[in-house]
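Engineer: The following blocks contain the structures, represented as structure tokens.
Laboratory data are not the source of any read-out in this text; all were calculated from the coordinates shown. What you see is a predicted model, and the numbers here were worked out from it, not measured in a lab. Cβ atoms are built from the backbone, for glycine too; each structure is taken alone.
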Structure 1
Amino acid sequence: MKHIILLLVAGALTVGANAQSEKYTKAMEGLVVAVDTTHSMNGLTELANSFERIANAEKTQWLPYYYAALCHISKANMHFQTQQLDQIDPLMDKAEPLLAKAEELEKNNSEIYCVKKMFNTAKMMGDPMNRYMTYGPAAAEALATAKKLNPENPRVYLLEGIDKYFTPEQFGGSKEEGKKLFQDAAKKFETFKPASTIHPSWGMGQVKYFLAQP
């Protein structure tokens, strides 16, 4: 009888865990789609807040922390485009602990290192003249690690292309070389398969944008 009771309890716990897992996945799926299509500051703020709420509820899942950090960094990039540089550091202050938590939960992950690259680039953009020597090498190192961990990750080539595209020629940049890297990214996207419906798949929209530039 005791054995039967234990089996029933174990079965109930398994059903409960599966239900919780399905709830988490469903909640994430609706947000992950928006990562590649949200292009407003308010939208990115809402998206980051939604991911953070899931992260605070789940605590052992790295993806909500990863996406929340990514949204803050994407918003910082928009502030750089409008030259609101004083708005970048407060966003990086939010992104940094989220990214650290994602890495604590998921070691040696190419996707996390891609976002670490973006984080260091954004920090540099907050004060380019004074921060280049610190955050420039850190960004390059993070991207190199991302590539080493997964050479098939298309986001690696997207980020390499963006660097090459926007760096002045006198410092080694080239729009033509950048476009070649965007083409490489597009090819990688053709064969890339995310580990699940909520794992990173963003970036193809940016690739298409850059390839469409004259």
Structure 2
Amino acid sequence: MKNDHAKIFIIDDDEAIRRSLSLLLNSLGYTTETFPSAEEFLGSVDYREAGCILLDIFLEGKTGLELQEEIKSKFENLPIVYITGMGDIPMSVRALKKGAANFLQKPIDEIQLFDAVEEAVSLSHQIVSEQKEISRIRSLMSTLTPRENEVLSYLITGMLNKQIAAKLNITEHTVKLHRGRITEKLGVKSVAEIVRMAGIPDIRQS
């Protein structure tokens, strides 16, 4: 397992459980950070790399379920694995429907814990990789001039150079020049690659 670049955030109001989970996961090579409440976690953490959250459902103050949407919104890169000593099937279904990666009952079986964390971290690596790719492409897109963006918007619909030229009231040769600059700036060789890049959801939004 690739644990050297993954951090596990343990949120539980029981200090003994936080300590034991931390020790277990440290033994597998994971870095851990513990919090007694979700509010404290939300207020003090800014982490964008791979990892996951072990979140107790029944916390003092707001419960894990109540804060799940807020946690997911701020930490799309960190799948949530719920842990609870009093959970039931309807609660686990609700948690999973809201996007939790897994749901574990206390006392937690070590093998189930390791499997759940490994699965969540694997998913997190995928999410982080996708986020970085989107950020890279968005950065490249930002280098395009307004005119190049106009040409791009027609290119990705499959229009020919002469059709784009007519739309923008410029010469076909000028369109070819813009296409050349677009492919150079984006580091691609074909219109198909441009279409793939531009087709990523929200990629052209700042």
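Engineer: Thinking of 1, 2, which structure, once helix-only ellipticity at 222 nm (-39500 (n - 2.57) for each DSSP H run of 4 or more, over all residues; to 500) is computed, gives back -26500?
Structural biologist: Working: 1: -26500; 2: -17000.
Matching structure: 1.
Engineer: Turning to a different aspect of this structure: When log10 I(q)/I(0) by the Debye sum over Cα atoms at q = 0.21 Å⁻¹, for residues 107-162 alone is calculated, the result is -0.85; to which of the structures 1, 2 does this value belong? Before the final figure, lay out the partial values.
Structural biologist: Working: 1: -0.68; 2: -0.85.
Label of the source structure: 2.
Engineer: Right, next: Using distance in nm of label points 7 Å out along Cα→Cβ at positions 35 and 83, single out the structure from 1, 2 with the greatest value. Walk me through the numbers before you get to the answer.
Structural biologist: Numbers: 1: 3.3; 2: 1.5.
By distance in nm of label points 7 Å out along Cα→Cβ at positions 35 and 83, the leading structure of 1, 2 is 1.
Engineer: Continuing with the same structure: Can you tell which of 1, 2 yields 1.15 when Cα Rg over 2.2 N^0.38 Å is derived from it? Intermediate values should be presented prior to the final figure.
Structural biologist: On the way: 1: 1.15; 2: 1.40.
Only one of 1, 2 returns 1.15 for Cα Rg over 2.2 N^0.38 Å, namely 1.
Engineer: Mean count of other Cβ atoms within 10 Å over residues 67-74 was computed and gave 15.4; which structure, 1, 2, did it come from?
Structural biologist: Working: 1: 27.4; 2: 15.4.
Of the structures listed, the value fits 2.
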